[in-house]
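Several structures are given next for inspection.
Throughout, read-outs are computed from the coordinates displayed, never taken from laboratory work. From a predicted model like this one, the values you see are computed outputs, not experimental measurements. Cβ atoms are built from the backbone, for glycine too; each structure is taken alone.
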Structure 1
Amino acid sequence: MKSWLSLSIFCLVFSSSILAQKLVVVNGGLYGSSVDFANVGIYDPATEVYTSLDTIKTNSVQDILIEDGRYVYVAAQDSIVKIDLQTNQRIAAAQFGAPSTIHLTLADSKLLVGNWYGSSNNNLRVFDKNTLTYLDSIPEITKPAKDMLVIGDDLYIVQNSANASYQDTLGYLAVVDLTTMSWLRNETLSTNGDEIGRLINVGDTAIYTLNKTSNTISSYNVNTQAKSTVSSSVTLEYNFYGPTIFREGDYWMLPFNGGIGVFDIVNNTAIQTNIVSIPIGNGFGFAVDSVQNRIFVSLIEFGNQNLNKGIVYNFAGTPVDSFQVGYSPEVLDIVYDNITTGLTTMVAQDVQNVITSIYPNPTTDFITVNTTTQPSALTLHDIQGKLVAAQSLDALSSTVDVRRLVNGSYILTVWKADGKAIGSQMFVKQ
C-alpha cells in the first residue's frame, strides 16, 4: 500500500526566483586609522549593485555568521553586531569583553564567541543571539578559541597558543556540554601534541582538523573518541578569518597548494587543485556559491590597499565578474534569500513533474532523488515555506544529506539553471 506522501506533489509558486544569492563583504578598515573603520556591505550579482550596511568603529574584522538568510552576525575586534538583511539595519550590538573576537557559532538561542588572545581563561563567551546580551563564559577555556563546532549537545573548541602568535603550537580540543554550559574534558588529537587547525564536521560522527604548521590532518571520532594524525597529501593553507572551508558534495573547497581547490578530507586526496590561484603571502578572503557555481575572492595588497580587488570565478577558474571591496576585505560569505519573502502560494496538487522518486521516505539520514530531466539545483523547505538547505546538482540521481534537519516534513524542489522549478515532492525526516 502506497503512503499518502507519494500521492501528493507540492507545487510552490514564487513572486521571485528562489535561487537569488548575494555576497556579504566585511572590510576590516585600515589598522590604526581614525577614519577608515571596519564596515559591512552587500553585493547583488544580479544587479551588480553594492550597498553599504553598517560601519563598526574599529580597525579589524575576524568572522561572519549568517542565520536563516536574514541575520548577519559580525565579529570585529572587541565588538559584535547583528544586522537584519530585510531592513539593512543593525538591530543589536555588544562589546565582547576581551581583546579580540575570532570565531562565531550558534547553538539554539545562544551565540557562542571565541576569544583570540590576551586572556588566560574564559576564552569562550556566550551571548543571547537575539539581543546580544552577555550570558556566561567557560573559565576552563584557557587558550585562544580559533575555531569551534557544535555536534549534538557538545561544543568542540580549538585550543592553541596563549598569545597572539600566528603560529599554532601544541593544541587540543576542549569539549563543552551545551545543555549545562560546563567544561567536560580536553582531547589532544595526537601523541606528539600537534597543533590544531580549522575544523571540519563529517557526518556528525568525526571531526577533521587541518594543521597548517605541521602540514598534517587529524581526525577524532566523537562516539568512540578514537584519534589519528597523518601527513597531508597537499600543502595546507588557510586564513584565520571568516569562512574558509565550504562543503561541495562529498568533498570540501578550501585553500591548499597556493590556491583554492577541492579536497577529499576523509581520504586525504586532492580532487581538483588550483581552481583559483591566490597570492597566499598577501591577504585574501573567499566564499563559494554552490548553487550558481561561483567563487568570490577578495585579494588584498596590504602595501597599497587601493589596489585591492574583488573577483568572481566560475568553477573552471575563469574570471566572470568583479565586485566592490574596501580596505582589508578579509571576510566574505554568501547569503541565500529567505523563501518566505517570495512565497505566494503552496498547494498540494496531483501533477506530473521530473522527480520520479525520493527514497527512503521517511528517512533518518540520507535521501536519494531521481529525476527524468537534469536539474541544476535543489532546495529544501519546511512546511512553513522556510528555506533550510540548497545545493547544486549534476546528475539524474543524487544523494542528499538530511541528518542536520530536525524531525518533520519537508518539501524538496528541483530547479533548472534558469531558476525555474521543474518538480517538487514531500519527504519526512524522522
Structure 2
Amino acid sequence: MNLENKYIHRAVYAGVNICRFLLAIVFLFSGFVKANDPMGTVYKVQDYFEVWGLAGWNSGFVPYLIAWIMAIVEFTLGSYMLFGIRRRLASISCLIFMAVMTPLTLWLAVANPISDCGCFGDAIHLSNWDTFWKNIVLLFASIVVVLRNRSIFKLVTDKMDWLVAMYSTVFIFLFTYFTLSHLPVFDFRPYHIGADIKAGMEIPDGVKLPVYETIFTYQKDGVQKEFTIDNFPTDSTWKFVESKTVLKEEGYEPPIKDFVVVSNDDGFDITEEILNSDYAFLLVSPWLENADDSSMDLINEVYDYSLDYGYKFYCVTASSDEAISRWQDYTGAEYPFATMDEITLKTIIRSNPGLILLKEGVVIRKWSNFSFPDEYQLTGPLDELPIGRLDENTFWVKVTEMLIWFFGPLILFIIIDLLWLSVRRKKKFVPSSAQDKSDKKN
C-alpha cells in the first residue's frame, strides 16, 4: 500500500509539473510575441472594439494600454511558472486568465466575428475553434496547478524569488517599449526583411484558387433578408443594409495579394514600376492625419537623396486627398503620393510613418519613425552602402540575442546575490568565532 501511494505521489508530482511547464511555455510565448509586435495587438484590440460596438475607443490610448498590459501579464506569469516562484499567486492568476479567455474564444468560435483571435500574433495563426480547444487544455492545466501548487518544484532558491520576479517584469516592459518605439525584432509578416514581394504575389500553375461569394443584406418592412448576385432583388422597395464576402471553397492564396500601388497624380497603377526599380523608397503611412511629424526633416533629406541618385520615392497612404494636402502644407512635402489599401499598409510596417527600401521588389531595410537614415548613412550610391544590402542578422541570431538578453543579466544578478549572501554569512561567522576564543581564554 505504501509503495502504491509512493507511485501515485510521483505520478501526481510529475503531472502537476508537466501542466506547470505547459502553462509556462504558452504564456511566455504568447506574452513575448505580443511584446514583440504591440501594434499588431493594438490593431486586434481595435477589431474587437468594432465588433462589440466600442469603436469610439479605438482612437484613444485604451487599445495601447490593453496591448501593453497583456504582453507584460502573460510573460510575467509564464516566467513565474517556469521558475516556480510565487506559486500560489501565479497558479490562481493563470486560472483566472483562462477562465476569462475560454468563454471568449468559445464565442469567437461560434459567432466567428473575427477570423483570428490574435493570441499568438502573426507568429502562429490558429482558427477560432483551434484556439478554443487550446484554451480548454490550458484551463484544465490551470485547475490542476491551482489544486496542487505545492507540488511545483522551484528552479531558484527562495532568496531569488524577488529578483526573478522583478527582472522578468522589467525585461518585458522595456522590450515592449523598444518594439513599440521602433519595429518588431521578429517580423512574421509577408513583408519582412528579405521578402520578395513579386515572388509572394505569384500563383503556381495548376493550383486550385479559393472561391468567394458576396452576400448582400437588404431590408423591407422591417425584415432583413440575404441575397447573392444570382438572386439579387429587383424590387426597389428593398433597402440595402450591408454586404460581406464569405469563403465558399478553400484554395491556394499567395502570401501577398493586396500589394497594389496607385499614383495619386494620375490614378495609374505603378506597382510594377516600383517592384522593378533598382531601388525604391516607400514612406508608408496608413493615416497621414495621425502620423508622427517629428522626423519630417529626415524624410525630406531621404527624398532629396533619392532625387540625387535617381531612386524612386513615394509616400504611400490610404488617406484622403484633403489629408494629403494638409500634410503637404504642414510639412512642406514635395515627394509624390500614392494610395494603397489601409490594412496592407498596416501589415507592411508597424510605424506611422515608416520607411522601407526595396531592391527589385525585395525588402532590403525597414525604419521606424525613430530610426530614419540620416546624412551620415546616405553618403553615396546604395549599392556601395551597408543599408543598401540585406541585414545579415538571421532569425536564429536574433533568437540567440534575445536568450542572452533575458538569461544573461538574470544569471549575473543571481551570482552577485549569492556572493553577497556568502559574504554576509562570513561576516556573521567571524565575530562568533572570535567570541568563542575569548570565552575559552576566560
From 1, 2, which structure was helix-only ellipticity at 222 nm (-39500 (n - 2.57) for each DSSP H run of 4 or more, over all residues; to 500) = -17500 calculated on? 2
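If you work out FRET efficiency 1/(1 + (r/R0)^6) of positions 37 and 189 (r between Cβ atoms, R0 = 41 Å, to 0.05) for 1, 2, which one comes out largest? Don't skip to the answer; put the middle values down first.
On the way: 1: 0.60; 2: 1.00.
Answer by largest value of FRET efficiency 1/(1 + (r/R0)^6) of positions 37 and 189 (r between Cβ atoms, R0 = 41 Å, to 0.05): 2.
So if we calculate distance in nm of label points 7 Å out along Cα→Cβ at positions 301 and 325 for every structure here (1, 2), which label has the highest result?
Values: 1: 1.2; 2: 3.2.
Result for distance in nm of label points 7 Å out along Cα→Cβ at positions 301 and 325 over 1, 2: largest is 2.
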For FRET efficiency 1/(1 + (r/R0)^6) of positions 213 and 333 (r between Cβ atoms, R0 = 25 Å, to 0.05), which of 1, 2 scores largest? 1
From which structure (1, 2) was log10 I(q)/I(0) by the Debye sum over Cα atoms at q = 0.08, 0.10, 0.12 Å⁻¹, for residues 149-356 alone calculated, if the value obtained is -0.50, -0.70, -0.86? 2
Re Kirkwood radius over Cα pairs in Å: value 22.6 computed from one entry in 1, 2; matching entry is structure 1
For structures 1, 2, calculate FRET efficiency 1/(1 + (r/R0)^6) of positions 69 and 381 (r between Cβ atoms, R0 = 30 Å, to 0.05) and state which one comes out highest. 1
Given a value of 2.9 for distance in nm of label points 7 Å out along Cα→Cβ at positions 77 and 421, point me to the structure among 1, 2 it was derived from. 2
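Where does the value 9.2 come from, among 1, 2, when mean count of other Cβ atoms within 10 Å over residues 205-212 is the thing being computed?
Working: 1: 20.9; 2: 9.2.
Source structure for this number: 2.
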